[in-house]
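**Student:** Below are structures written as structure tokens.
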Structure P
Amino acid sequence: MVLAAVPATAQTLQLADANATTIRGGTYGDTNFATQTIVETRASDDPTYIRRVLLKFDTQTTIAVGTPIVSATLTITVAGGNAENRVLGAYRVPDSYDEAYATWNKRNASTYWGAAGGDTAGLYGQATVTNVVGSKVTFDVTALIKENVSGALGSNRYTRVELVDSGASSQSSYKQYYSDEASTESLRPVLTIVVGSGTTPAPTPAPAPAPPPSGSGVQLRVLQWNVHHGVGTDGKYDIDRIATWVAKMNPDVVTMNEVEKNDSWGNEDQPARYKSMLQSKTGRTWYYHFAQEFGDWSSPGKGHLILSTYPFDSTSYTTTTQSSGLNGAGAASQAAIIVNGRRINLIVGHLDPSSQTMRLTQAREVINWASTYPENRIITGDMNAWPDQSSIAEYNNTYYDSWSVATSKGTAYQFADLAPDGATKNGRIDYILFSKNAPNLVVLSSKVYDTRDSSGYKPSDHRPVLTTFDVR
């Protein structure tokens with residue numbers, strides 16, 4: 001980000017940190033173009049020739065919520081194309097996408113767009129494009145940035161835009177623009193935002209440079225807990241006492257199993273309520289991603305919940321093989337966050353409670369699915385298996401067990417009468433794993449918490465486990 005000199009009543013922010021990629025239809029519907037130095041648009045009746053451009057700018061962490069916006073323009077630079085002048089529309093993209101995997105059909109490695117070609121929610125600007133190399137194309141997106149920065153469009157305030165040529169089909173509509181991969185910085189897409197109105201807001205600091213691999217980084221506290229539908233060992237439904245314990249443990253990320261949404265367990269939207277309670281109890285902003293465990297993503301029922309004080313860069317979910325009946329445990333979900341400039345992919349699952357063979361099958365499926373996401377990867381969940389079982393051995397081929405790593409360092413902590421070592425239920429069945437190829441994750445400590453009250457009751461039949469990582 002570049003902070004430009006302007007009058008005292010305002011400041012100009014130039015965000016040149018765009019993720020820019022082309023998505024193309026037809027036979028290219030599953031092709032990702034994220035590493036290309038150019039992006040393209042074209043209108044055609046033949047889906048194979050249609051191209052659109054996805055752009056994403058970080059207005060989440062660079063501009064504080066509620067900052068007054070005077071104006072905002074999006075500028076791209078023409079790299080070539082055919083002769084016909086065309087009009088491009090700048091549309092808001094309401095859902096997160098992962099540039100490294102986004103295609104015409106999917107917004108990340110496993111999640112389809114609601115409509116092929118990218119989901120859009122309103123036209124926020126238009127501009128005419130020629131084929132003059134080096135010419136600038138500018139869109140007035142003031143209305144979009146105002147809504148985004150105010151929080152009116154949701155808690156995820158990243159600015160995501162799709163550039164679309166909605167004109168008539170024409171070979172001459174083909175246009176090229178420089179992407180964020182262009183070697184010359186001045187040619188890359190830029191979002192210019194004038195902030196402030198009558199007062200001088202504090203300048204937004206530039207992101208700190210990434211620390212060297214050998215230095216200390218930023219601590220990331222990851223909590224895993226199966227919350228047993230919100231019912232404690234006293235038989236009482238009370239998710240407030242769970243949220244109170246979570247707040248005491250002061251995590252940055254929480255992964256939960258057996259969270260219920262609008263069903264007989266409490267008859268409430270537990271995911272939304274956990275977010276609200278944690279915000280109230282911690283004074284921090286929380287984001288959440290819920291995945292219904294049986295693959296009926298929009299339906300009520302039991303599922304996995306990821307809560308984070310870091311905004312999500314992308315989210316997704318997948319089904320896994322599951323046994324019939326009530327055992328279920330047949331899905332996994334993912335959310336990506338950025339910590340200390342490092343991308344962390346969080347994956348949570350829940351393995352079958354009764355069949356060791358089924359757990360091994362599911363573990364392999366989760367591992368294969370997780371491998372489609374880049375490092376650094378953390379896998380958590382109620383695995384329903386002790387460390388000596390085949391499903392955990394399967395994970396151990398490519399993932400470290402953070403409790404075991406902390407134990408080897410002498411920084412694994414538990415209360416005095418806990419047995420066996422690290423037990424989260426009758427044994428150690430809840431895990432926080434991290435990839436052996438993760439270049440930026442170092443385990444500092446791990447802890448199993450004693451959540452018993454004065455009568456010996458716990459808010460869940462599982463104990464929470466928390467691992468603190470150093471993100472370097």
Structure Q
Amino acid sequence: MKFRRKQPYWIITSLVLGVALVLISVSASGAQNPSESDLAASTEVYLPLMVNTYPWIAPIGAQVVDFNDPNVTALAKDGGVQWARMDVFRWGKIEPQNTNSSGYKWSAVDESSLIAAHENGINVIGIIRDTPSWAQQIPPYSCGPISQTAMPEFANFVRDLVKRYSKPPFNVKYWEIWNEPDVVYSPELGFDSVFGCWGNADPGQSREFYGGIYFGEMLNVIYPVIKSVDPDAEVGIGGLLLDCDPTIDKNCLSGLFFEGILRSGKPFRGDNFDFVSYHGYTPYAGPSKSLSLDEGNPKWSHRGGVVLGKLAFIREVMGKYGIDKPVFHTEGALICPEYLPAECDPPGSDFEEAQADYVPWLFVRNWANDVDVTIWYQLQGPGWRYGGLLDEVQDPKPAYNALKFLSQELHSTTYSGRVLEGSGVAGYEFKKNDLRIWVLWSPDEVNHTVTLPSSAKKAFNLYGAPRTFSGNQITVNRPVYIELSP
């Protein structure tokens with residue numbers, strides 16, 4: 001994928017150009033039967049320094065309701081949000097009646113927000129979902145699968161959608177197909193649930209792997225259509241919920257959905273998508289418990305927690321089929337759920353500070369584990385289960401301020417590895433030119449005193465305020481940034 005930071009474009013370009021020039025030169029000289037000295041002279045090549053002119057793109061994003069408020073748009077840009085996941089492409093609203101591509105209601109798309117995102121340098125990940133009533137395999141579920149007979153119409157719709165919105169002034173290049181499709185349809189969730197509901201738990205049905213194969217067959221239909229319209233488009237599997245791990249829970253049928261998608265590829269596994277996306281949240285349960293509820297999630301603790309554990313599972317399943325595709329974490333946050341009324345009705349300042357701590361915990365760990373894009377759910381407040389980076393009047397919360405400093409401090413950096421292992425703190429090093437930056441915090445949320453190298457020059461708290469240290473020792477609990485000279 002073009003934005004991946006590990007691809008050495010300037011090296012590849014230089015080598016390819018150099019080889020081409022050598023071949024051209026040798027070919028031209030050979031035609032004239034050159035002498036040995038002439039040949040040596042003719043093959044002397046001066047390679048230009050080819051630099052990567054692609055803009056540096058941080059893996060930092062947020063779910064965005066819209067960009068219709070200029071203040072919210074400015075906050076997104078100032079906060080370092082370079083990716084906006086947007087739920088703007090609803091097939092059921094754009095084509096509520098089967099029009100055979102002749103009568104789309106493009107007014108159902110928030111085009112002004114797409115334009116504002118592009119004008120502010122924010123990459124949009126556009127979600128395509130919502131089956132209209134005339135195309136539903138299981139009426140009245142708009143969240144669910146498309147009937148086999150309506151697949152050609154869906155392909156036509158997607159073709160026209162991408163044709164319209166992949167170009168200026170919109171320039172949408174990333175398409176996420178559905179949202180949490182690995183959820184089973186049920187009246188309890190609602191017929192038009194924001195969850196996808198392609199899951200099929202009925203063993204008597206032909207939809208194997210909990211409906212994943214059928215979802216993959218849908219991708220088989222639309223993937224080549226999207227690529228034919230825009231070869232630069234990137235097509236992603238809609239954010240998987242991954243409620244459980246089937247490798248340790250034999251009753252976890254929903255965990256088979258992703259493998260079903262991989263088994264549907266023709267002729268090669270994984271040839272019907274470009275990236276995988278998934279979701280993972282951490283609930284707040286009081287001070288000094290937040291990270292433990294991430295890494296200690298009972299369904300995923302054996303793999304490293306609700307975020308990194310799901311990531312490990314996805315990569316393990318892909319590895320089973322020899323696939324290596326980018327992974328996006330398209331929904332994550334520290335939330336305050338309604339089932340914890342003592343802490344969350346309403347949440348107080350302790351929650352907001354814990355949420356701010358979780359910002360570097362989430363983004364830095366994902367960055368270090370090669371997650372290509374991480375999306376905080378969501379930018380606007382108060383948000384689902386108070387997850388918003390902004391409050392109810394769209395003013396910054398502590399979590400927003402933490403994200404803003406993180407994006408500034410780590411701008412144009414590359415991740416280089418873990419530091420201070422065995423010290424009791426989590427430590428990650430980033431590099432930018434001659435500057436090294438360490439991001440440290442206490443995983444068990446208690447104080448740890450660590451000794452820094454003599455090259456440590458400056459320290460900042462998670463909001464960017466200076467911290468002092470003496471004798472190269474500093475106490476770490478909440479996230480801290482250390483700047484070091486070479």
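The numbers here are math on the coordinates, done by the rules we state, and not lab data. Just so you know, these numbers come straight off a predicted model, no measurement behind them. Cβ atoms are built from the backbone, for glycine too; each structure is taken alone.
**Student:** Once FRET efficiency 1/(1 + (r/R0)^6) of positions 218 and 266 (r between Cβ atoms, R0 = 30 Å, to 0.05) is calculated for all of P, Q, which comes out largest?
**Tutor:** Q
**Student:** On to the next question. Here distance in nm of label points 7 Å out along Cα→Cβ at positions 154 and 458 has been calculated and equals 5.2, so which of P, Q was it run on? Display every interim value, and only then the final one.
**Tutor:** Details: P: 3.5; Q: 5.2.
This value belongs to structure Q.
**Student:** Looking just at relative contact order in percent (Cα under 8 Å, 6 or more apart), which of the labels P, Q belongs to the structure with the highest value? Could the numbers behind the result be given before it?
**Tutor:** Values: P: 15; Q: 11.
Greatest value across P, Q: structure P.
**Student:** Here's another thing I want to ask about it. P, Q: which one has helix-only ellipticity at 222 nm (-39500 (n - 2.57) for each DSSP H run of 4 or more, over all residues; to 500), as calculated, at -9000?
**Tutor:** Q
**Student:** Assuming 18.2 is mean count of other Cβ atoms within 10 Å over residues 250-257 as calculated from a single structure, say which of P, Q it is.
**Tutor:** Q
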